[in-house]
Structure 1
Amino acid sequence: MPQKWAAMKKTLLFLPGPVPVAQPVLEAMAWPMINHRGPEFADLLARMERGMQPIFGTERDVLFLGSSGTGGLETAVANCFSPGDSLLSVPVGVFGKRLADIARTYGCNVEVLETPLGAAVDAKALRERLARDAGRTIKGILLTQNETSTGVQNNMRELAAAIRDHGALTIVDAVSGLGASPFEMDDWGYDVVVSASQKAIAVPPGIAMVAVSDRAWQAIERATIPRFYFDLRKAREFARKGQTAWTPPISIFYALAVALERFHADGLEANYARHARYASAIRAAFEALGFTIFSRSDAHSVTVVAATPPSGVECAALLKTLRENYGVVLSGGQGELTGKIVRMGTMGDVSEADLVGAIGAIELALADRGVAVTFGSGTGAAGTVLNGRVAATV
């Protein structure tokens, strides 16, 4: 091992992903290899699907791809549409725009329904735009459950109701939200929902999960965009034999098996509550320290908090001080928000003590940058939320 890696300091990772991974999950990756065309892998794959279905809120197919979440989103687009199809993109940040770019790459005509940065999608505006499409020329709608670039979470139940009467196929980027807040794919009527291993389920990167409705399978049979590796028909064909179409990342599957056991041992509601509590604690701490929360009050994400630092504090300098002096790693802004916000994640193997420790480090880093800090104001505000004296809010 190179010396620089051997000497790497332990850090507290509060990123929007990848996230800290629990030791039992990491240890599972050292299990021996098995035949990915054999019965042991078939049993593993079946357990994965059973574990993921309630998290998606579906009884339909959940397929597993050896890729990042972006690979899962490309799969959704390439399988469901044809060149020239008209799609409506409804982004609330960088990753929603990326999904639109994927669709354009495959020859789709993409219209964008704009939403101000920091806001969630206005269900009324979406409903009105679809109502004007009397000829049903819009074949698909591209949505984001949770946008880590802005710290925004959409109300997916409301958006589903706004879409329902139109009939367009829906693709949902749920990469950074699934498992952290309720999602009811079947009840809400979404068609293709994509997530990934390295977010709320807290596994290393390497697996995308794609849940597919019956209606989406009909669209997949009609679609004419060429696909090979990312062909959901092949993925389903092999899944029915207990296999993946291509060589899977077996070690990541092991990790996912253990992570799902841990997730369901806690229960869905406990996982949702923990993310909401952590996000609320971070917002309270940031506000006590003079930060301005970027997301609007009705649009807060539970997996990442985006905020503008106090006046005079440069984001890059603050992040560097935190990383180098205190071993706490947060993220900066992306795209047009570069240098304007910092982002702190809530996902992964993070304890309340880790969270309070990181906020204490932020207090110290602010003082290092010349801010007059009342030490304990941030940690106290967070502790009040964590101890239940102030109710956590989404």
Structure 2
Amino acid sequence: MKDFTTVTGTKEYGPVEMSLRQHIIDTIKDVYTQNGFSLIKTPILERLDLLCHGDKGDNSKLMFKTIKRRDKLVLDKPNLNEEDIVEEGLRYDLTVPLCRFYCNNKNDLTIPFKSIQIDESFRAEKPQKGRYRQFTQCDVDIIGEPSGIAEVELLVTAIDAYKAVGIPTNVEIAINNRKLLSAVIKHFGFEDEAINNINISLDKLDKIGEDGVIDELIKQGLHEESVKSLVRAIAQIKSQGMEKVKALNIDASLIEELQVVIDGVKALRPEANIHFDITVVRGQGYYTGTIYEVFAKDLGYRSALGGGGRYDNMVGEFSGVNTPAVGFSIGLESVMVILNENNVKQANNKLALIYSDTDMVTVLKIKDELKATYQVAIFPRQKNFRAQLERLSLNGFDQIVKLENGQLDDIKNI
């Protein structure tokens, strides 16, 4: 017998769950557009040279690549390698496609350019709760604004979006700065070329702990005592905050750059729980400045609900013209987990019109009349009416009305 289950790491959605997903997407999009961002769409397929060049972190290792087709695919070539077989890649996030879009259309875009992308991305990572190989991101980005006003605008917009979709708590924003983190790393004697790999390992601190990060960095050939001093200092900064950073005599302007964003968000959204966290790294290698992640820890879900940061170099590396850029992404799957676990339901207006012994035109005419108030679907009455009602309820219908012999009954809850 054939297996009809989904491919590992993917998920299918029935009418009820899809209705909630679409409601969340529409709500987020409305908040984004109200804040002056404009919707764009980019292809799922992207050129490999851009995808591989754009990240410089772990994401490029998780990329799905497509096989060459027809006469381009020559499998009997001697010493065959990956480049001989693959041609394009599925996007692993929406940032690289956005930068390509900007480079391709910048002469027609506003300065700064403020975009919305709500679309699917693909990563060949290990599936887990709230994380799939195919997933939807809800992104807002600002290209062309170098100052902290961009970060503050994005974070305020994100706070409003989380509230609008019904997250039943004030979200927690953990914020850091890649330049500040790099300065801390250099303080312990590491060179520039080691920073990216150190960041990738530090990003795993919550998962593998201090000892795991230390072992991973030592295996990369880094000096053992320097690694231990760095990782222990990172742990101390996490618990003691910015004062511990200041004690290292780090460039004060880097601290100020981060503080401006924190103060700006608190001034506009006093209820916001935003705080400095040196252990926020973000796995993507393209981040250059402010980085942030959003959590709802008091709801029992530890994974991030979203995040982002500043990536000032990517557009310049693609086009040769230095252009500042910063973004924020809400993870739809993580939001769905929170809402489902906390039994947050979408207000429903679906009505089932159950008919029997009534001519087709009458059924459809009455449906037209009810459509002014309800979302109406028609169903012939089944012999096992109780089972029919149960199935309707499972598919998101909470009200029914019966039409028998041309006579319409009162609307009732299922």
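Worth a mention:
- Which of 1, 2 yields 3.2 [distance in nm of label points 7 Å out along Cα→Cβ at positions 85 and 101, calculated]: 2
- Rg/Rh (Cα atoms, Kirkwood Rh) derived as 1.06 - corresponding label from 1, 2: 2
- For 0.00 (FRET efficiency 1/(1 + (r/R0)^6) of positions 37 and 325 (r between Cβ atoms, R0 = 25 Å, to 0.05), calculated) the corresponding structure among 1, 2: 1
- When relative contact order in percent (Cα under 8 Å, 6 or more apart) is computed for each of 1, 2, the one that comes out at 24 is 1.
- Origin of the value 6.7, where distance in nm of label points 7 Å out along Cα→Cβ at positions 213 and 381 was derived from one of 1, 2: 2
- Read-out semi-axes √(5λ) of the Cα gyration tensor in Å, for residues 149-372 alone, computed value 46, 19, 18, structure in 1, 2: 2
- Source structure (of 1, 2) for FRET efficiency 1/(1 + (r/R0)^6) of positions 109 and 205 (r between Cβ atoms, R0 = 30 Å, to 0.05), computed value 0.40: 1
- At a computed 2.6 (distance in nm of label points 7 Å out along Cα→Cβ at positions 45 and 285), which of 1, 2: 2
Since every read-out is calculated from the coordinates, none of them should be taken as a lab result. Every value quoted in this text rests on a predicted model; they were computed, and no experiment measured them. Cβ atoms are built from the backbone, for glycine too; each structure is taken alone.
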